[in-house]
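Please treat every number below as a calculation from the coordinates, not as lab data. Only a predicted model underlies this, so the values are computations on that prediction, with no experimental measurement involved. Cβ atoms are built from the backbone, for glycine too; each structure is taken alone.
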Structure 1
Amino acid sequence: MIVIADSGSSKTDWRLISKEGVVEATQTIGLNPHIITPSDFKKAVKNSDLVNWPLESVNKVYFYGAGITGIKLQEKLANWLKTTFYMSEILASSDLLAAARAIYGREDGIIGILGTGSNSGFYNGSEIEQTVPALGYILGDEGSGNALGKRMVTSFLRDELPDPLADEFRLFYPEHGNLLGNIYESPQPAKFLASFVPFIHQHQDSKFMEQLAVAGFTKYFKLLKEYKNISKVGLVGSVAFYFSKTLHKVAATEGIKIYRIIKSPIDSLSLHHRAELS
């Protein structure tokens, strides 16, 4: 048996897979090593269905996660995972590689993530060989849920949100009177800001929200133009999925062809790695 995990900043999807297919599926909090601690990881596992899985039968764990960049972070996650999957070989990689394998399989192409955060890279059919530095939720995250939420909240706090939308937002978020404090007191501000994306999506047909989304996605696609080969772009993530119409529109304006958009890579990843059990 093998285990596949795909972890973003908000959640982690887990699959236990045998030769016959998926045996178990569960979900935990996001396990970004830049955000959580080893004790957070242990608590997340302890409070999940993972403890009921036949862990002694798992031969290999493929963990793909946000924030896993470089050998040191791969080793850190592997050590955390070893405390649970003690009989398994652990392979920790970036969530960008998960997205690429889910979209392209063994073909090459530009891959992008638009979820709570954002990222991108060139996938050569096996590995990610080039990236534009994502810079994280403070300096980067162009086009992400964090970035869209931040722009919308800023507009609300500065009375730039049109009155009808502002009134709707007060109903959507009853604690609006303490919004600024809640942002700065949040242990995960990017996740908190991204939680307002459903409101943006709900009102995406309004001129204000349409312009907000177009501006955010335009910034993201301009970053992608730094890649040498941009004949096609595959996108993964909840923001990409729910704003696909706007993304196609902006991509066309920027001269970029969108190859495919999926919400989550976990199902395609399960098929990708199940082949090795055959």
Structure 2
Amino acid sequence: MPELPEVETVKEVLKSQVLNCKIISVNIVYEKIIEYPSILEFKKQILNQTITDIKRRGKWLLFELNDYYLLSHLRMEGKYFIKDKNDKLSKHQHISFILDNDKQLIYQDVRKFGRIYLYSKEEVFNKKPLNELGLEPWDVDVLYLKDKFKNKKTAIKTILLNQSIITGIGNIYVNEILFLSRINPLLKANELNDKQIQDIVDNTKVILNKAIKLGGTTVKSYTSSEGVTGLFQNELLVHTKEICPKCNKKQTKTKVNGRGTYYCEKCQKLK
């Protein structure tokens, strides 16, 4: 699933391609991707709206229009492409926004898991999904996390994946953050000391900033656009790796809350 750095990269790519373009029509092939409002209202409201900006909140893309925000979550395999206005949609291309520059913005999704909302600007931040999200990683400090962790007897990895606490971080980056912080992913959140929490705060920013700079992590289910791939996969220290880069011992692969988890038992001791 695309995480914060990947969504940030998609945002920047799209801004260079569709900013200030007006939506003159929309073609919806697979209607279930539109979560809100009804298909009839969606088509009516989005007509003649101009894309004035594209923002990001956690893993959500926010297309700012004249009167609305279009929220898009890519889920497992959602992608956006730009094509000429008259090009036909391929098998997995489910939504086409026809623009006034003779192009179309196409949403493609092999698994059809992605979801789109269209809310007025007055209500968007007070409705699901945005009102359920926690702080952006750059807004998090030790006091905030101490408060969130104090009653949590759940594994720290599970807590860091909770989008209502810190939004935007997913499985790959949590593995990397905990490795740099020398914290075992199975350690209970309420057992972390102040230094460990500070390390999480600091290393989260280090990892995400570097990943954004490199265009995210390209895996089989993600590219930001045609011909645009992320290079952070070349920088991964622990995720999918068999040998620890610090001590050269074999790493442990397990599952935490159903997510593939890689760590070094020597460098990331549980106790």
Quick one: helix-only ellipticity at 222 nm (-39500 (n - 2.57) for each DSSP H run of 4 or more, over all residues; to 500) came out at -12000 when computed from one of 1, 2, so which one is it?
1
Which structure, out of 1, 2, was semi-axes √(5λ) of the Cα gyration tensor in Å, for residues 76-211 alone calculated from, if the result is 38, 17, 13?
2
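Figure out for me which of the structures 1, 2 the number 0.45 belongs to, where FRET efficiency 1/(1 + (r/R0)^6) of positions 100 and 156 (r between Cβ atoms, R0 = 35 Å, to 0.05) was derived from the coordinates. Intermediate values should be presented prior to the final figure.
Values: 1: 0.45; 2: 0.10.
Among 1, 2, the structure yielding 0.45 for FRET efficiency 1/(1 + (r/R0)^6) of positions 100 and 156 (r between Cβ atoms, R0 = 35 Å, to 0.05) is 1.
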